[in-house]
1. Here helix-only ellipticity at 222 nm (-39500 (n - 2.57) for each DSSP H run of 4 or more, over all residues; to 500) was calculated and came to -13500; which of the structures I, II was it taken from?
2. When relative contact order in percent (Cα under 8 Å, 6 or more apart) is calculated, the result is 31; to which of the structures I, II does this value belong?
3. Comparing mean count of other Cβ atoms within 10 Å over residues 71-78 across I, II, which is largest?
4. I, II: which one has Rg and Dmax of the Cα atoms in Å, as calculated, at 23.7, 79?
Structure I
């Protein structure tokens, strides 16, 4: 009797999907999609650069530099336009990254983030080894109360990987970023 019960439980647990469906992924195989933006566009003095590297069998983007809050600054980021990407029904962002034990952010911009300082933000803290971070849209915070409370995936127009908010050295290596259902 117990044998059949445990067998049924195992079969039922195997029937549930334990993974999310990937709708869009960027594994950094081409360098034409991302651009760097620093607080220098508004008078800040943060410095940043990015490049593509092969790490083992994987491609990766490496973001380095220094964030300074002097002159009302405090960020460096790489951003990718998503205007021609169908993100219908996505609910989360997945990023596989490692770095220097600092906090970094994902910024999403939508058709409602008209002003340069508007975004939806979620954070993650990297360690010395690659780790996958799953960031549900419900955990993203809007940068101001004028933005809708919830992210409509059909309105997403860009994604950014951001070093932000305090003085620190940036060393972030990302080998994949995805949108998941």
Structure II
């Protein structure tokens, strides 16, 4: 025969589980330097929606949203009769190319913590931010700057790709304001 908990016992059990969980989440927030919020609302969000909250704080959610939005825009254009090549041309018409100043190998990031990957479509760059690096045949790592603020609309060279002087590495849509 299965024993049923009284309402009081169930509430005490639930409260003890919540306290233990809240302590773990508070420790995680402290370790990551995240704010609790005025009324601990950020702590509550982490406790209630942990995966979504972590994705939001890490930028993964924004990246996923930008990719899904771009995919939806492309699908809408394709539905209206535009070919894949025409869609690329339209995106490129509004954007500025980032050109390889020398021959070399494209390195998107120089990191020992994880793999270097190309930026996601929609990622914002500031005018003085490094877009990528170029490993030249003579062994130098040349910083490639955009020179303007904008968002990535297309990546033409993947991680490790060999490019020649004058090749397009990617396209960035200029922003009107510095943000």
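1. Numbers: I: -2500; II: -13500.
Here the read-out was taken from II.
2. On the way: I: 31; II: 19.
Traced to structure I.
3. Working: I: 20.0; II: 12.4.
Largest one: structure I.
4. On the way: I: 18.7, 73; II: 23.7, 79.
So the calculation was done on II.
Rule-based calculations on the coordinates, nothing more; no lab input. Note that the structure is predicted; figures quoted are calculated from it, not measured. Cβ atoms are built from the backbone, for glycine too; each structure is taken alone.
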